[in-house]
Structure I
Amino acid sequence: MKIFEQALDHIADRMKSRNSDLRKIVLTGYSFEEWFNWEAYLACIDSKLQAEAKPSYSRFGLSKSQIKGDLYLEAPNDSALLEFGTVHDWTGDRQLEKLERDRQKLLEAKKDKTVPIELIQALVLASKVTDFVELPIWKDWLNKLSFWTMNPDYHNEVKLLPEGKIIIMAWII
């Protein structure tokens, strides 16, 4: 199992343990991305994975600028740089632009890559409804993403109690 898959499994487990908090945050209708990024970092550190929050792309020869990623993971013979994006029931089209910018950032970094590192775009979908991805409003929104129809390299679901769900998906760039 690759390090990014291990990390995302640990993150999903942490979301299960933070279920009540996550549900409350999702129900506010506000972005929870910064909170999620720190929870992801803590999940990795608590699981004894070597992780770094907000790593600079330039550190890995991926860019000459000071662009920051969300999470860096390292293990013997395996490393990954992750960009997370969060989406919930009230997410607007502005988030589509952010997710596409993240993807473009990773695609550009792939061209500059001088060290062996996997570049990962991770998407966290959260809803107060369990089968939300099948709802027309969600389908229409998600289909606007350039990568949505591509098979993800990782997929995990966490039930929110008393109802609802988060889905964590990731694509290797």
Structure II
Amino acid sequence: MKDWIAKKIILTFILIVIVFTLFLTVPWTLIHAGAWFMPRPSMPEITRGEFPFRIEYKINGEKFIIEDVFIAEFDGFAWDAGQGRHRLWKGWVEGTGEFRVLIPVDEMRRLEIVVGRPETYMNDRSIITHGAPFPQFIMITYDYNQNISGRNLSVENLYEQHGVKIINYEFSEPIVNSFR
């Protein structure tokens, strides 16, 4: 009788482990199996583009001009659960090597200007993008404890709240690209 109860407890435990394992693994297995059968996106006809931009601004009455080039480049294909298979792009500002331009305002503040997204410049409308239109002006503030905060600001708020006046900005238009 005791052996039968012990066997029943062990079998119940094994069954619970199997059901729990299947419950956790089957959905992910199906998602990844579906990825194998998704069609690969088409290749872009143009895989690299250079987009000049110019920003004029004033800080404390002193005028500055930034003239640089945003480079967008095709970087292959990827897959994720949110977008499925999609094209990858990388982008950077030629002068900084980053996707942004950092302008020191004072010892506690820096203005970050996000010039754009490479998929936007390369006219890849298949990619889901989130966020504000470009350019984005983000004021990065540091406190004495080295905490960092950032706020996305309009040109008007940038001047009213931080005394940084954007006089003019000119960005290149996206290219006309096709995907084959």
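A short reminder: the numbers here are calculations on the coordinates, not readings from a lab. Quick caveat, the model's predicted, so the values are computed rather than measured. Cβ atoms are built from the backbone, for glycine too; each structure is taken alone.
Figures for the structure shown
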{"read-out": "If percent of Cα pairs over 22 Å apart is computed and equals 41, the structure in I, II", "value": "I"}
{"read-out": "For helix-only ellipticity at 222 nm (-39500 (n - 2.57) for each DSSP H run of 4 or more, over all residues; to 500) computed as -12000, the structure of I, II it came from", "value": "I"}
{"read-out": "Label whose coordinates, when distance in nm of label points 7 Å out along Cα→Cβ at positions 125 and 157 is calculated, return 1.0 (choices I, II)", "value": "I"}
